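Dropping the structures in below, format is structure tokens.
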Structure P
Amino acid sequence: VDIGLFLTLNDEDLKEIGIRRNTDRNVILAVIEECNNRLFEYRNDKSA
């Protein structure tokens with residue numbers, strides 16, 4: 001999985017790849033959300 005694909009993963013995707021514990025999925029989803037937020041802010045700052 002490359003970073004581009006990683007940033008698109010959702011709860012169902014994580015279940016499919018074998019991450020069974022809800023707590024673990026929530027941690028990963030929080031990291032994905034934070035990365036996407038920072039990427040969005042970075043892109044907006046560059047275009048301003």
Structure Q
Amino acid sequence: MRFISVQEADFDIAAEYEALREDNRRDGAVVFFTGLVREMNQGSAVSG
């Protein structure tokens with residue numbers, strides 16, 4: 001299963017993990033990447 005979500009709202013990573021595990025008991029791994037996006041890049045505003 002591949003799942004990508006880009007969102008502004010907060011979320012509970014533990015709940016997301018449990019939902020993935022519950023739906024995919026045969027998978028060998030669950031991997032998460034979480035990060036923040038900067039508003040500025042070398043002095044210029046980021047848009048898009």
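Since every read-out is calculated from the coordinates, none of them should be taken as a lab result. Bear in mind the structure is a predicted one, so any value in this text is a computation, not a measurement. Cβ atoms are built from the backbone, for glycine too; each structure is taken alone.
Can you spot which of P, Q the value -0.35, -0.44, -0.67, -0.80 was calculated from, given it is log10 I(q)/I(0) by the Debye sum over Cα atoms at q = 0.13, 0.15, 0.20, 0.23 Å⁻¹? Working through the options, I get structure P.
Of structures P, Q, the largest value of mean count of other Cβ atoms within 10 Å over residues 4-11 belongs to P. Given a value of -7000 for helix-only ellipticity at 222 nm (-39500 (n - 2.57) for each DSSP H run of 4 or more, over all residues; to 500), point me to the structure among P, Q it was derived from. Going through each structure in turn, the value belongs to Q.
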